[in-house]
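What follows is a set of structures to go through.
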Structure I
Amino acid sequence: MKLADFEQLLTDPGQELLGRLAGGYDEAAALSVAAKLRTQYPPDLVATALTQTRLRDRGLRKFGPRAQRMYFTAAGYEQATRTSVAELRADRFARAGARRIADLCCGIGGDALAFAEAGVEVLAVDRDPLTCAVLRANARTFGLADLIEVRCADVETVSLDGCDAVFLDPARRTERGRTFDPEAYSPSWSFALSLADRVPAVGFKVAPGLPHNLIPAGAQAEWVSDSGDVKEAGIYFGNLVGAGVGTSAADRHPARQATLLPGPHRLAASDVPDPSPGPVRRYLYEADGAVIRAHLLGELAEQITAHTIDPTIAYLTSDQLTATPFAAAYEITDVLPFNVKRLRAVVAERGYGILTVKKRGADIDPALLRKQLRPSGPNSAVLIVTRVAGAHTALLAQEAG
């Protein structure tokens, strides 16, 4: 989409057309709808409006009902922070007393909107004119234009005068695809770290797989998951350390924490060693990905009185069922050597027609294995293929609690 095409959406005909298309995008009917609309509107406007309607429908997954009023670019949608995560971060900045935030590499405004809705002024900076135009439109749509100043500029040279906080969301893709080297981010890891020497409160987004040895001394790293999916990790400096949800001035400021949404639920590092492995007990716990990424399996094991089943596997097991937001629990019915023929016989004997196959530390294709097991019948089960004390093992289970 070109800038001129997007600007046409903001005209009266463009708004009228978006209104007519509101209510859902039907891929099967797109060609016939487009042909009909081209008799009433310019073809370029029809194409742009249909694309925007499709993106708004996709946006429901990240932004909920408000997506139907937002404006997107395809790349901007993919890179934007979902509303629940942006609100969590905005709360951190607000608790830290931020008054004016420089949102660098702001994109279409997932974070900028949340900052402004938390009552904080925002300087939103991006070097792409189209992206800046989309953010301005989103700010106007939600009545936040007075709080969000959009500046089309290079984030590495833009003046931060008047800003007491900075949030940076660097691009983590290169021409070769996604990069896992923080120094290859754009702007680089080195630039991100330099911000902490210039502004009292600095936070930036990183890939969830960031090596822990890169977390700077005195900073706080937070891994965030939403409905069980790890969405991002963030590194926070200065006034933002310890300003996350669930903390108070009296709390110790952990270097690492996992925050789960909805909730939020927070698990903080307390220097507990990883648990020692032992035999499979009655219950198996599958830790949330944010807990695993934050290396907090020891803290979780201590909370639920559990141990691991293998030194290399992030499953916990215990004889007692303990309610926790940080893991899904399963009641183990069988512990079997991994053998497809034997498993097929058990599945048939017990009438498991609804069979969920999970794996960890096993070189299998869950979909293919499920097909090989030929599930049939009225009953349901969970099959977990993993390693127990180094041996490939099949655990049959039921969801617990």
Structure II
Amino acid sequence: MMAFYSGYVDLKYRPKPADLVCSFTLRPARGVSMKEAAGAVAGESSVGTWTEISTSSPRIKGMGAKVFSMKGSAIKVAYPPELFEAGNMPQIFSSIAGNIFGMKVLDSLRLEDVKWPRSIMDSFPGPAFGVKGVRRILRVPKRPLCGTIIKPKLGLREKEHARVAYNAWYGGIDIVKDDENLTSQPFNHFDRRITETLKLRDKAEKETGERKVYMPNISAEYNEMLKRAKFVKRAGGEYIMVDILTVGWSALQALRNEDLGLVIHAHRAMHAALTRNKEHGISMVTLADAARLCGVDQLHIGTVVGKMEGPKQEVVALGEEIEERFVHPKGRILPEDWGRIKPVFAVCSGGLHPGLIPPLVRMLGKDIIVQAGGGVHGHPGGTIAGAKATRQAIDAIMAGQTLHEYARTHKELQAAIRKWGALK
């Protein structure tokens, strides 16, 4: 059985431009060689099985994936494009991230990155708006955008929710979003929440003279999700938010293909179940690639400095993966030319407060959405003051001042620093 799998290893093979290439790290099971384990990954994810079969042929064998690089625990596998159905993300993931994760010949396996050939890339729409489109809607050409999440996550009634959103907008926040588990509960019905919140969005726009947006979470069974998206559109909303991993690739693709003219904000709830173990699972870079192809406009990437797990190197690589056209190879990251596929706006969220914003911008640049929940609503002066402090931290960066310098004449920022500190 093991000798059969090793036939999928060809270290002399050079990938063709049309091949889909995957980067994996793996640890073979006891008694299994690296070559045998690598061959098993390539074979089982393409045309192979554990033994010779009478139904195969030289033509079919020629379609098998090939392990063309093995360095330590890292391997690279090339797949002929005919193995995949164009525009079908579920089928692609069922191949390159399917049964192989349960094979006994492996103690662990992690899909690190994918290099997408032009034929597959062009079968997906990519973002409708991307970074430039979002900036156009908000009329903010250069500075980092600032957002907040309604807190508490659950429990607020529709009018209470709308009032919290209004306070945030009034204080200077650009974007307000639902949290990942708020959809349409008995205490907060979806349609009423959207109506009430958009009404106060309009009020905030008139009073501040700035564009404001609301991102309602439409995540649900697909038909209900589409119904909710259309309701948002009719109500005058410009954004929808989707928990892309829990609704699945097919639902995300179908939603994007409806072409509703709404910005799609992608929340990555559940990603850590797949990405957190650095030896087994799927990297967030791989998931972000798929989300970019399917057509999200904004995606959470982590913060490094906040409450959620995510090392600096990983978060920076993720930001480059979704926002750059050309991705240069580095470690387990494969080269990529995204061509016509627009960049996705990187969203930094999870335990942020004003004192963490300068190092965040230094690491990731100004094309980010700084999204603080508790760091806005937990301010000693309340939500309006917390929104002001968040916006002031961004304004300080744009003015070339330190937070402490800017806080001398901005009491809300001063109070935030006093409560949470400022990371140097």
Suppose you compute mean count of other Cβ atoms within 10 Å over residues 37-44 for every structure in I, II: which one lands on 26.4?
II
Can you tell which of I, II yields -0.37, -0.48, -0.59, -1.07 when log10 I(q)/I(0) by the Debye sum over Cα atoms at q = 0.07, 0.08, 0.09, 0.13 Å⁻¹ is derived from it?
II
Who wins on Cα Rg over 2.2 N^0.38 Å, for residues 173-388 alone among I, II, i.e. which is largest?
I
Work out the source of -9000 here, i.e. which of I, II gives that when helix-only ellipticity at 222 nm (-39500 (n - 2.57) for each DSSP H run of 4 or more, over all residues; to 500) is computed.
I
If distance in nm of label points 7 Å out along Cα→Cβ at positions 165 and 341 is calculated for I, II, the one returning 3.1 is structure II
Comparison of I, II - label where relative contact order in percent (Cα under 8 Å, 6 or more apart) is highest
II
Across I, II, distance in nm of label points 7 Å out along Cα→Cβ at positions 29 and 133 reaches its greatest value in structure II
Using distance in nm of label points 7 Å out along Cα→Cβ at positions 85 and 349, single out the structure from I, II with the greatest value.
I
With FRET efficiency 1/(1 + (r/R0)^6) of positions 109 and 157 (r between Cβ atoms, R0 = 30 Å, to 0.05) derived from the coordinates and found to be 0.90, which of I, II does the value describe?
I
Out of I, II, choose the structure whose coordinates give Kirkwood radius over Cα pairs in Å, for residues 69-260 alone equal to 19.4 when calculated.
II
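Where a number appears in this text, it was derived from the coordinates with a stated rule and is not lab data. Treat the numbers as computed from the prediction; the structure is a model and nothing was measured. Cβ atoms are built from the backbone, for glycine too; each structure is taken alone.
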